[in-house]
Structure 1
């Protein structure tokens, strides 16, 4: 089975409403006195990412098709770019850009395996556009 990928014809999320919350893999133990004891609780934790897009009517329709058909209304996992890193240039410690043998800059290609999170897609009208908001769970 091939995993569906985020539609490349949709724009990146709006920076103001993009928020990543790291999952907690720790186990906390509280004794009768003193500070709490922390230890690793589980081997992998899931991260939650909230995001928002400003889309046209056509982009909204494209997203709806992806959500309803490709992910079975949010029930199936999918691949999505990690917009916090994807496309950034790689640099050395002194700030010099890394290049290949032809002199082209090397960029990061970061992709997440996701499920739609607890906040399912919602829309708000903004003039002739729509603000699309939802959360995703990034799987380990």
Structure 2
């Protein structure tokens, strides 16, 4: 039987070296079957609007093309972006209630397994201790 729900995963397990938000928080667009924009998409479980952020995986061993992911957040209000890191365009970020949904991505070449990431909440990453 195929999985019917998302798989909960800890932030530390998915992003062992941390993660950085790039860009801005954006609404997830809902599209009709005929390709027309229909406003903002809603979470099927909560009914709350869906937001998305682009995230860079800080793991230096992440394979080319797999170090940037999109995380969707279900929230009544637009999530606040964490502050930038030392004037750089990167924002250290932490996700509460992270879950992964695997799916088969069709396209050019062979089908492959891809992952959709969802989070309950986005927060600034905790400060690193100086002795780590």
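Tell me which of 1, 2 gives 3.1 when you compute distance in nm of label points 7 Å out along Cα→Cβ at positions 10 and 106. It traces back to 1. Looking at FRET efficiency 1/(1 + (r/R0)^6) of positions 34 and 66 (r between Cβ atoms, R0 = 41 Å, to 0.05) for structures 1, 2, the greatest value goes to 2.
For the structures shown (1, 2), mean projected area of the Cα convex hull in nm², for residues 50-121 alone is largest in 1.
17.7 is what came out when Kirkwood radius over Cα pairs in Å was calculated for one structure; which of 1, 2 is it? It traces back to 1.
Every number in this text was worked out from the coordinates using simple rules, so none of it is lab data. Note that the coordinates shown come from a computational prediction; the quantities given were computed from them, not determined experimentally. Cβ atoms are built from the backbone, for glycine too; each structure is taken alone.
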